[in-house]
Structure 1
Amino acid sequence: MELILGVGLILVPLALLALSFGPLIQRMVFVRIAAAEAARELVLTDGSEERAQQLVRLIALNHGLDPDLVGVGFCDAAPTPVTARPGSACGPLVKGKLLQVEITIDGAAWSTPYGVVGDVHVRASHTEMVGLYRSTP
């Protein structure tokens, strides 16, 4: 009787808790990668926020995440959904300017066979500098 209670009340919940860390770590890796790649794309495409958003959307799909849950913010602007049309928060590019991209994603904190428990908000930002010795328009 004690073995059944011990397994049912202690080991099964602990196993479910350990298995739930995978999606959280996946989201943490996603926001870091997406922020770095979007910031680099922003610098390389002369400030094209639309191209950076397309890249983030593609990275989200490659990670098996719903792009509707992903938010992107450029240059200290509040993150907006990656599916929305971007503005021009960064302004004109000048040599040495710092361009920042912030990525956010919302999702379930813990998924159980009986449903979802709680929400988690994961965020990361990355700053890239426009090259000092590059030609700008």
Structure 2
Amino acid sequence: MEVKFEVPDDKVIHFTENAKKRLIGEAQKYTLDIINEAERTEELLREDGASSEITNSTVIQAVRRNHTIRKKKTKIIVLRIIAEVLLFAAGIMFLPDSFLTPQKEFNIIYFSIFAIVTLAALIVTIISHFVGGE
């Protein structure tokens, strides 16, 4: 069975052709996510030996679960953990006295390490937000 739905023209009047294609693709993806979630929900609710039947209530539950349960990709989780560790390390390293040597000269080595850690934390944080779609 093919599922089709119409969107009024006045809702997409300002969309470019590429935007319309993207909208169709995302709507299909979202619909398939709801269908998969409805199947999982129905499977959890089904009694042993009962036939499979997805009802209106099951679809409503699937929509709710699909909005609340967003599975994060492992790559994004790892990037965010690395970003947090680097930010923590940069925070610990920020000791104003360490930027000067005992002779009261600028400690270029410590500053360089601090700058690299801080810059790496910033870059990984930005990348994790772009990869995560935020």
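1, 2: which one has relative contact order in percent (Cα under 8 Å, 6 or more apart), as calculated, at 20?
That value comes from structure 2.
As an exercise: Cα Rg over 2.2 N^0.38 Å, for residues 40-95 alone, calculated from one structure in 1, 2, equals 1.12. Which structure is it?
Of the options listed, only 1 reproduces it.
Using distance in nm of label points 7 Å out along Cα→Cβ at positions 88 and 120, single out the structure from 1, 2 with the greatest value.
The maximum falls on structure 1.
I have -11500 for helix-only ellipticity at 222 nm (-39500 (n - 2.57) for each DSSP H run of 4 or more, over all residues; to 500), calculated from one of the structures 1, 2. Which structure is it?
1
If you work out Rg/Rh (Cα atoms, Kirkwood Rh) for 1, 2, which one comes out largest?
2
Computed from the coordinates by the stated procedures, all read-outs in this text should not be read as laboratory data. These numbers were taken from a predicted model, which means no experiment stands behind them. Cβ atoms are built from the backbone, for glycine too; each structure is taken alone.
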